[in-house]
Structure I
């Protein structure tokens with residue numbers, strides 16, 4: 001209601017004070033008692049643009065807008081404004097938006113959906129939108145160069161837009177909205193690390209959106225330890241779905257120690273609350289420590305993930321180079337007929353330790 005894009009007049013006031021009960025007894029919704037009594041009462045006033053002022057007071061349309069309907073509209077708007085203006089400055093965050101194609105499907109992370117999910121607990125800090133989207137390079141994910149090229153682009157963008165700002169204290173809190181192939185999400189988590197104050201969000205399918213479910217956490221995870229003590233170690237992460245051991249053996253052979261973390265009733269919309277994600281993070285950390293205690297001589301842990309996007313990011317954040325064995329993340333690839341190694345999670349030269 002302030003400014004006009006056509007004329008370029010940024011100070012043009014297009015707002016009108018509208019009455020719910022008209023200040024004239026013969027006007028829309030007016031009467032001889034309430035009109036004079038409420039003519040200047042703020043509770044009876046609404047600030048409206050010219051077209052909608054004409055709509056609610058028009059001779060042929062005002063009957064569509066009862067006193068109760070306008071009061072409900074006014075009340076809802078005031079609640080919305082009060083919520084936005086009452087947010088404590090300490091709730092500001094820098095928002096990471098990361099998207100990359102999943103197979104042949106585009107994976108946009110819409111800004112409007114992010115804003116809706118943040119409020120009222122968080123809001124974007126000034127200059128707080130950080131876009132790490134990886135463009136479509138025209139390379140299919142079964143091409144051997146796909147993962148290294150996408151990983152390098154992600155690292156470059158992270159270094160340019162985030163790492164230095166974190167080190168200088170310009171970023172205090174991160175909120176992460178990511179939708180991409182699992183190995184790239186793990187790499188994003190590794191870059192962020194658990195040192196950063198970061199909240200990772202999950203895209204829910206029902207109801208659709210990035211806001212956490214208001215219910216209590218219900219994720220029930222169980223751990224199964226390997227019977228053998230082979231130098232070849234695999235870890236199945238079964239949260240979105242189950243992974244038969246034969247699929248692991250098809251890649252690594254029969255002489256492999258297979259560990260697993262499994263969700264009861266695993267399905268693709270199971271990660272519903274922040275508490276669910278905390279529980280996942282705790283159990284994952286424990287199993288990585290247990291694997292290190294049992295297989296400390298192993299050179300790498302082969303990770304077969306079937307997990308939600310938020311859980312994938314947390315895999316990278318939980319892993320600690322000085323405490324855990326390096327990981328090789330596998331991707332389920334139809335073109336290759338099963339799981340295929342995508343990226344290794346190792347401590348990179350030039351990066352600070354944790």
Structure II
């Protein structure tokens with residue numbers, strides 16, 4: 001076939017950063033779980049690695065709030081992306097999203113980022129283990145291989161509280177009915193009256209896993225769910241001598257309170273810190289703002305900005321979400337991140353301010 005028949009793609013593609021998007025569809029998955037589908041006003045192809053996440057930039061009760069959510073859709077459907085959110089009793093953000101994020105609403109998102117993804121750990125045999133709404137990243141992975149006819153043997157094991165709480169149940173059963181390389185196993189902790197259930201009951205156990213996936217020791221394992229669930233899975237695998245280099249789990253949850261405490265009284269904080277010799281301090285210059293400050297060893301670029309009253313957006317505070325990315329114009333930093341920045345961004349000079357500690361004088365484009 002001649003290349004003359006192929007037209008180049010001239011649509012913009014997604015890159016890690018801030019993007020305005022619009023809600024185009026809201027889907028009620030279960031009684032307390034909704035999927036929100038987003039598109040850009042100008043067509044953008046949302047390429048990402050299945051399993052990665054975005055951070056929503058929101059304003060709730062007049063206060064800015066950032067919150068990270070896994071992308072539940074697949075990049076095989078590139079002109080939109082979706083996130084699936086469970087309403088949490090007392091949850092400020094999840095409840096606000098369920099009550100206010102309607103079709104047509106416009107918000108900004110940051111991303112995509114994340115080390116927990118299908119692309120970076122290829123294996124012809126995979127095991128997806130999920131609990132509750134932790135199903136979202138592994139569903140993205142499964143959808144990707146399903147849509148692209150990937151030659152991957154997938155075992156999908158999902159635990160839910162009851163049959164009515166199984167997210168994507170019909171789609172999962174459809175996938176299992178269509179291809180031989182997708183085996184589905186559902187576990188329900190309990191079932192109420194009117195909820196007929198003939199599947200596995202209780203909590204995922206060694207015996208259950210052996211029945212469902214006899215060769216689980218030979219697979220690449222992707223796990224996401226509540227912390228107790230992931231801890232139990234890790235204990236089970238370790239007790240069997242599983243090579244944990246082939247175990248991967250989603251590592252971010254709700255933003256910790258200490259990471260959200262940007263309203264710290266830095267003057268009081270500085271007054272309580274021991275004096276540091278001037279020779280041991282490093283200067284951090286924020287070029288666009290025309291401000292600079294000297295910081296003690298161990299202080300982050302983000303802390304330096306906060307002391308100057310410069311508010312670099314931040315969500316997780318642990319180098320996971322990528323929200324606090326800034327361009328470093330000069331100098332060196334030590335950055336200990338958790339997957340919130342790509343190698344390409346690092347090569348261009350970007351850093352995550354929340355986990356970057358100056359090794360000398362540095363210049364930041366902010």
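Every number in this text was worked out from the coordinates using simple rules, so none of it is lab data. These figures come from a predicted structure and were not determined experimentally. Cβ atoms are built from the backbone, for glycine too; each structure is taken alone.
Out of I, II, which structure matches 1.9 when distance in nm of label points 7 Å out along Cα→Cβ at positions 30 and 182 is calculated? Corresponding structure: II. Starting from the value 0.50: which structure in I, II was FRET efficiency 1/(1 + (r/R0)^6) of positions 94 and 214 (r between Cβ atoms, R0 = 25 Å, to 0.05) calculated from? It was calculated from structure I. A value of 6.5 for distance in nm of label points 7 Å out along Cα→Cβ at positions 46 and 302, calculated from one of I, II, originates in structure I.
Once Cα Rg over 2.2 N^0.38 Å, for residues 134-189 alone is computed for every structure in I, II, the highest value turns out to be that of I.
Where does the value 7.7 come from, among I, II, when distance in nm of label points 7 Å out along Cα→Cβ at positions 54 and 230 is the thing being computed? Only structure I yields this read-out. When helix-only ellipticity at 222 nm (-39500 (n - 2.57) for each DSSP H run of 4 or more, over all residues; to 500) is computed across structures I, II, the figure -9000 traces back to I. One of I, II was used to compute distance in nm of label points 7 Å out along Cα→Cβ at positions 22 and 110, and the result was 2.5. Which label is that? Working through the options, I get structure II.
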